[in-house]
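We did not get these values from a lab; they are worked out from the coordinates using the rules stated. Note that this is a predicted model, so its numbers are computed, not measured. Cβ atoms are built from the backbone, for glycine too; each structure is taken alone.
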Structure P
Amino acid sequence: MIFVGIVSNNKKFENIKKIIYKNMNKNEINLININSNSIDNLKNIKFEIIVLLELSKQIEDENEKINSLCKQTKYLLVDSDKKFKENIFKEIKSNIITFGGNHYSTVTFSSVTDESILISVQRNFTNLNGNITEVGEYYISIEKYNRTSIYEILIDFIISKIYN
């Protein structure tokens, strides 16, 4: 089982959870919401992946704690459309994969319709088994109500590529 920590608000966490658990086996992946209330209880968990989607003011003030968690993870997924304190990534040696609408992101979206999203991988990244997800475009079918959950779909795509 892999542990994935997600730093975001509760609503986005629930959206991500719904999308990921729909596409992956719940017995293989455990999603944990990292917030100001839970961060102290997570220091003994070894996360394979941490997703930095949105930092609340309280979490930003816990800079050393979040930095400590990020230093121990194998993959750090960062929303490149958000601004983070510069020193939050100091001493991070994990694989950093950026995502978002920013054209400099590792993974971005090219086109979104009611039925699909075209995801663009702009830099290769390796998965847990050492296989490479190569630069290219990946067509993903989506349900109409999910078209407003683009970032959550990007996260699901990256996690599924890292895991498989």
Structure Q
Amino acid sequence: MSAILFLIFVGIWAFVVLLLIWLVGKILPKAGWATLVRMLLFFGLLPLPIVDELVGKGQFEEACREYAVLIVDREKAAGKTVYLSTQPAFDIEGSWIRIVVTPWRFVDLTTGKTIVSYHTLVAGKKFIRLSEGGMPLTFRGTCAPASKPATVQAFKEYGINYVEPPVGKGGR
């Protein structure tokens, strides 16, 4: 469904751009440079709805390199029992697209010290949202460490026991 809506939007936007160029053509004198002005307008206005994605993609990839890193000391982590300590998500300020960073912090059940941590990132549009949820159309808008432990079995591979958060520490 969103693909059909996207195609409808592209058609409407192309029509609006062509209409604007036609109106500008009526105003401009019949000189050779008028065609150049219309061409510049066409190629300048057509990508306008996704220009934030074109610039934001690089910012998102840079944020992924910085944040989507697994931090775990395997030797110190072996034999520990951890639980997920909930942390609030936050936005990276100053980017052309919305980048939401969600921290994942697994802490030692007895000491409360962080044993495993990483971040996941999700990109979203700030201005013109052409897809459901405002996800980017020109690149994959999510990233996380490739080797992040996401299941009880994955934690066992690190030699770590995972338990549900105790009451008062994120549990019910």
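With respect to volume of the Cα convex hull per residue in Å³, the largest value across structures P, Q is given by Q.
Looking at FRET efficiency 1/(1 + (r/R0)^6) of positions 31 and 111 (r between Cβ atoms, R0 = 41 Å, to 0.05) over structures P, Q, structure P comes out largest. Out of P, Q, choose the structure whose coordinates give relative contact order in percent (Cα under 8 Å, 6 or more apart) equal to 18 when calculated. Label of the source structure: P.
Largest in Kirkwood radius over Cα pairs in Å, for residues 95-150 alone among the labelled structures P, Q is structure Q. Computing helix-only ellipticity at 222 nm (-39500 (n - 2.57) for each DSSP H run of 4 or more, over all residues; to 500) gives -8000 for which of P, Q? Only one of P, Q returns -8000 for helix-only ellipticity at 222 nm (-39500 (n - 2.57) for each DSSP H run of 4 or more, over all residues; to 500), namely P. Ranked by distance in nm of label points 7 Å out along Cα→Cβ at positions 7 and 135, structures P, Q are led by P, which has the greatest value.
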